Structure 1
Amino acid sequence: MAFKRFQRIIFGLGIALAVLTTAAAAEPVRIVGLGDSLMAGYQLAPGESFPERLESALRARGHDVVIANAGVSGDTTSGGLSRLDWSVPDGTDLVILELGANDMLRGIRPDVTEKNLAAMIERLRARGIAVVLAGMVAAPNLGSGYAGEFDPIYPRLSQKYDLPLHPFFLDGVAAEPGLLLADGMHPNAAGVERMVDGFLPLIEQVLAGGEAAAARR
């Protein structure tokens, strides 16, 4: 009897050890928000930027994620491409790629913007990092000609590389004074919350689908 009891204890300890080992081996999904001032949290208080609020929202829904803020105010796609390797460290599972707004505001040729974004996507994929594309649309004052060249960039890249796409990063916030800073361009804290709410369905679908986990293998 004593021997059988000893066996049960050892067996129980073995199960507990296996569970603890599995738990210790589990790591959070590491996400980087690579973007411009919309990602960086321009003029917002600590804790109010998009990556921080998205991380909090995902964790509240039971997702084990860590989101690093690699947003740089004023950055263009050229700038993002030049800093890509050091902005996205090894061990990153997923990048939210949000660049192009400053290209548009500066009137940079849309084909240049698309080429830079494509280069970033290809470089990230070569490193085994999944990508979610956050799109932008041209400001109305730039005219229909420019918009006709700029707006299709993100859907086209999404289709070409089979990427999850959030078509307009400022959806529900642009042109809403109560959700913008005094400059009428950047989201305030309430605007960021609206952006997070709009982005959640896509990012949760990506996490559930295992794209980020697959990138680790």
Structure 2
Amino acid sequence: MNETFTEKQKRAVEIFKRLGEMYPDSKCALIHKSAWELLVATILSAQCTDKRVNIVTPLLFRKFKTINDFAEADIKELENYIRSTGFFRNKAKNIQGAAQKLIKDYKGIVPDSMEKLITLPGIARKSANVLLYVWFNKNEGVVVDTHVKRITGRLGLTDKKTPEKIEKDLIKLFPRNDWGLLAYYLVDHGRALCKAPTPKCAECRLNNICPSAKIYL
């Protein structure tokens, strides 16, 4: 699809509109009651389903009730509580490290800036974007997970391969107010229709503005 940047922007606006109509209830699937609980959940969600994380966290937060509890926890016990999420040793180390740094540098309060969040163990830009949008209602960027990467490529919104470069392309195309919600629309779309390896293009309301649809229809 040969189109100018302006044409691509107009198509992006229409894509966002239609996704909103298709998935009006899109939101973060990670269950949480505080910024700290969301931070822990995002660490646990790496290479793990949200469903599994939501099974693990209620017991985890019942055992370790405060940031101090996590900071002072026996690491082996912490590992056992999160074992089923995979990569549990590294995740436990990051969760405890984040708790200790929050206490040491931020008075035990999860900060509300990208600059500070990415200083925490286990929190890179993707997780920080989740925290900023979901808890602090700040649109600082676009969360790029496997769904977002796959679908934005199919839609011809980016030809980049790394999350950082994909995010930069999407930030240019979409209004700032749409950045946070866009990712959740795309995640829901990826789960419902735009699946890997074979999307259900015949059922998709984007098929007449998606350059990849002709491949699968």
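What follows is calculated from the coordinates using simple rules that are stated; it is not laboratory data. The structure displayed is predicted, hence computed values, not measured ones. Cβ atoms are built from the backbone, for glycine too; each structure is taken alone.
Given a value of 0.85 for FRET efficiency 1/(1 + (r/R0)^6) of positions 94 and 142 (r between Cβ atoms, R0 = 30 Å, to 0.05), calculated from one of 1, 2, which structure does it belong to? Could you put the intermediate results ahead of the total?
Numbers: 1: 0.45; 2: 0.85.
It traces back to 2.
Looking at structures 1, 2, which one was Rg and Dmax of the Cα atoms in Å calculated from, given that it came out as 21.0, 86? Corresponding structure: 1. For the set 1, 2, ranking by distance in nm of label points 7 Å out along Cα→Cβ at positions 182 and 206 places 1 highest.
For which of 1, 2 does distance in nm of label points 7 Å out along Cα→Cβ at positions 46 and 110, calculated from the coordinates, equal 4.2? Before the final figure, lay out the partial values.
On the way: 1: 4.2; 2: 1.6.
Only one of 1, 2 returns 4.2 for distance in nm of label points 7 Å out along Cα→Cβ at positions 46 and 110, namely 1.
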